[in-house]
1. Tell me which of 1, 2 gives 13.2 when you compute mean count of other Cβ atoms within 10 Å over residues 24-31.
2. Between structures 1, 2, where is relative contact order in percent (Cα under 8 Å, 6 or more apart) highest?
3. Among the shown structures 1, 2, from which was the value 0.30 of FRET efficiency 1/(1 + (r/R0)^6) of positions 144 and 208 (r between Cβ atoms, R0 = 25 Å, to 0.05) calculated?
4. Name the one structure among 1, 2 that helix-only ellipticity at 222 nm (-39500 (n - 2.57) for each DSSP H run of 4 or more, over all residues; to 500) of -20500 was derived from.
Structure 1
Amino acid sequence: MGTTRLDPALLYKLVKKTQKKEQYVREQISKRAGKQGISSEAYLVLWAKQMGIGTGAFQRKLSPTIQTEIRETLPTMFSTHSIAPVKKNNEKQRVSQKPALTMAIEYLIIDDDLRDRCKDLLRAARNYDRVFREATTVLEDRIKKLSGIKRMKPADLVSKVINPNPSRAILKVSDEPYEQEGFYSICKGLMLAFRDTTHHELSNSISREDALKFCGFVDSVLTILGNATKQEVS
């Protein structure tokens, strides 16, 4: 794997974080990338994530192939780490979990808006109902922006925009009526079961794991919406 295209700014941050010489870091990147069967550019990002260094801006500039390498390798790097809440007086454990949690967030949440809005809430020590609240707000806002509708109650918005009848839907995800209806039911269910509830009630029963998995699901819904066909309906 070549090392000549390593981002100098990200490499510098990694050198400072590891407190190793640049040449050593470059050699380790090349060596470890080879073992993983990925490019050095991809491993630079993965190692930086592991050290708790932000990589979002740099990662978005990489080619789709390298971004795929990063996403496919991420699970092997965080799956053995716990991301459960830790005790307040155990600061060392808290610090060691941050990189693993950051990698989990990067892996599960592709959508930039969703990740930017929820990552700080997922890293918090409590009150994960806020993640549900913010994630469903992002979903509602995305439906409004894609459809051009600015003011409408969430459930009514879904019924109007993602109508179960493909010929009457502003955003059509499938020509098959049963598939369109299924996606409509998912979106309306999210609004009724989670959006409305979390916007009007507080809950202490939601765990970080619940919130992280919910974000991953909403992210999948946002991806489908992004691929939907917008059409004019009467």
Structure 2
Amino acid sequence: MTKKNKEYPKQLNKEEYFSCPIWYADKEEFVDSLNKASDPYIEEAKKNLKKTIDERNKKFGNKEDMGHVYHSKSLINDSSFLKLQNYIGATSYNLLDEMGFDLTNYKIYITEMWVQEFPKNGGGYHSLHTHWNGHISCFYFLKASEKTSMPVFEDPRPGNMMNLLPEKDKTKLTYATSQIYYKVKPGRMMFFPSYMPHQYTVDMGYEPFRFIHWNCQAISK
């Protein structure tokens, strides 16, 4: 059996490659106006789901809106979100450039943008997923706190996930870490490569949880 030996690693040089960036910033100046602009979309989403929720409650027992996430239609053509979109497009371009990509012959487009609110009675969540055919994905949190759901990012390397060993201490970020949890608040904006698998923890319904989500793609000119 091979045991730990502190002598041998001293002979090695270490270099790090294939890192996965996540960027964030606090942009509270958008919160009030975008919450107001989002209200009609969330109300419409609630109306669209009312029949489904009522039918479920009648059939299985009343849980009010528990488990139903309110998802808006596209926000891209709404001028109320134009300042945010301009910020998104410029920032996404800069981040891809910072990562080392040659964007000389490309232009950044926001291909999807919507607002979501988790149910008042709890049970809202997102299962693990990525966003296909995109390059930068983002969140902007309008209603959130330590009592609400939060995003979780997973290691995007399938080979590593397939062969993971147990972590010694999950409270520390190490090379063995496979999940990153981010606490969020109103005004927090997050950018990440669209290949990053992400999900949302189950929301318990203590406080409102609302966020805008969008995807950007670099398209050849």
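1. Values: 1: 16.4; 2: 13.2.
This value belongs to structure 2.
2. Working: 1: 17; 2: 31.
Going through 1, 2 one by one, relative contact order in percent (Cα under 8 Å, 6 or more apart) peaks for structure 2.
3. Numbers: 1: 0.30; 2: 1.00.
Value 0.30 for FRET efficiency 1/(1 + (r/R0)^6) of positions 144 and 208 (r between Cβ atoms, R0 = 25 Å, to 0.05) corresponds to 1 out of 1, 2.
4. Of the options listed, only 1 reproduces it.
Throughout, read-outs are computed from the coordinates displayed, never taken from laboratory work. Just so it is clear, the structure is predicted and the values come from calculations on it, not from any experiment. Cβ atoms are built from the backbone, for glycine too; each structure is taken alone.
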